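See the structures that follow.
A short reminder: the numbers here are calculations on the coordinates, not readings from a lab. Predicted model, so just to flag it, every value in this text is computed and none were measured. Cβ atoms are built from the backbone, for glycine too; each structure is taken alone.
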Structure I
Amino acid sequence: MTIQLSPRAQAVRSAGTDRPTKAMIAGVAHHMAEQVMTSLEVEEKVRASSPNLNFELKPGTIERLTGVHERRVARLDQNTSDFAAAAARKVLHDTGTDPADIDLLIFSSSCHDISEPATVHIVQALLGTNANVFDLKNACNSFLSAIHVAEAFLAAGTYKNVLICTGECPTRAIRWEVEGEAQWRSSFPGYTVGDGGAAMLLRPATDERGIWFTHFGADSEKWPVMMVPGGGSRHGHDMDKLYFEGDGGALRRAVEEIGARVMPEAFIASGVTFDDFDAVCIHQVSVAGLDIAIEFSGIGPERWMRSVPQFGNISSVTLPLQLDTAIQQGTVGAGSNVLMIGLAAGVSMGVMMVTL
């Protein structure tokens, strides 16, 4: 089948920035938790759960500071594997792929069902695939990092059908009972998160479509600015460490610093600009941060996918959800150029350029 490239994709190719593609996106899907919880309801629950609250938590604070109006919250009987498997089933159905044809399955998330074994085994048992499997973890950049790894495997000819899936239940790490304003502030990132899952099928490229540029960077000295410290060897049995802790301002500054380095490097190396893309998918934690990125880009907001007001910070689900939404809305289609920008605690940043 011959694919007609979008005008922007044609311009990129004719400008001499054509690059051979080794892996293409065959399908993408998302599956979100059904329950909707508004930011006002989050604040109300914090007040109701905090008998020793010693400051006035004004209604509307979360939405005023972040632009997050609502988020999805998983039921107690739903796990990360359930969301990942549900999204994966959609991809398999939409692409007409037999589960038996998947030869690599990656679970790429900041959340997991259990410490051991890898959550991907639970997902595989739910899907009925019989593939090689592993988990990949890199906070909110987990999914983008998994695409990067899958691309290398496909380029090497190791696998032919790579299924990447993620499930996120970060609302389980929300601190509902706070003792004061300081604890409210340090726990604040948790009040913006939401639950759901996504999946993507990648195959070897057969034409001009596919991933044609990637660039990643990290500033790992900034890892303490945002974390859930419990669950590992440092605080394995400390129940008080199982909640979000961080400095939102410090994280924002760290992301801005790494963005000021990685984005110019990506554009210089690729020879393109924001204007060469039909849509931009970017990880989002606040509307203010998204608006700053839009202003910096110099292109109209209609090309930027906006998910944070409706879903909040959905970690690794953000980029595949935005891409799936853009496709479903008709914003992009076969032959369109899409820019994906990943941002994550740690801190890390990833830039990926793809022709659908």
Structure II
Amino acid sequence: MNWYLQSGTDSDVVCSTRIRFARNLKEFSFKLQNREEVEKLENKIQEEMMNIGYGLKFLKLSNIDEITKISLVEKNIISPECALNQKQLCDILINDEENICIMINEEDHFRIQVFNSGLELENTFNLAKELEEKLDNIFHFAKNKKYGYLTACPTNVGTGMRASVMVHLPALSKTSNIQKILEVINSFGMEIRGIYGENSQASGDMYQISNKHTLGITEEEIIKNLKVITKKIVEQEREARKYLAKNSIDLEDEVYRDFGILSNCRKISSKETRKLLSNVKMGTDLGIIRELTDLQVSKIYLYTKTANLQKYCKQTLDKSQLDIKRAEVIREIINNK
């Protein structure tokens, strides 16, 4: 199974971990704007594929169908900006496990990304740093003695690293403590966003937490600070869940009602699925809902997203068909343990 279908450390609250490095090559201008420049970069990368290793394959996004590109966005593997680039100037390097993906010419020449399930900051960082150093030896990244790595956006200068975790916080939302948590996160030099990063909205009580600063702080300090904050959030979310579970019959009733709709509906939108699944995941993690496993919850979460639903069904669907097929797939996953 790929990482996004696996359970990891503290995965009842922390769904995933990502480490991303923004890097640019010395010999190219920032943010390549025409096909000739991009082809020069593409040729350089393809010449070095044997030296890069890690099972990475070079894919031109202009050769990939729209559904496949959006399915990668839904998995949080590539950004919407990368997938929807109107000039079709972005490419990716990706392995079969999809735990490594390098976006090429998104905002910087390279956006080196490594993913993991659960809270795995140190292990994910170690692999990402190993890959980054190997690529630096091959391509020679632009760096300044005073400011560190040079990036297209000044907010990424320095380490050029964004460490992030995706967290599920339904109990903090239900107990009206989510705003306090958001304020604390901000005061500790972290920022919180929706599931698809900058300018996206939270959906299904999912939030992405990452470091705000990349300059004047080391990579190790970023990892340490994010881990401390995440551990505190995990603790607070679990306390909130215990509080809700005190009135066990009320919580059981609520999560089973949502499970009942998911199990028996004949058509359902993506938005409603996300909302219901938030409660169902919490109920499963608390051991209230015993009819589901973590893997089934992960499959429902992934394969009910619009593009991945069509990939799962191996057919293109219109809106009315999507809602009907989504309900069918949910029932299929629930009934096949």
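A few remarks follow.
- Identity of the structure behind -10000 (criterion: helix-only ellipticity at 222 nm (-39500 (n - 2.57) for each DSSP H run of 4 or more, over all residues; to 500), calculated), options I, II: I
- Among candidates I, II, the computation of distance in nm of label points 7 Å out along Cα→Cβ at positions 167 and 183 that gave 1.6 used structure II.
- Which entry (I, II) yields the derived value 20 for relative contact order in percent (Cα under 8 Å, 6 or more apart): II
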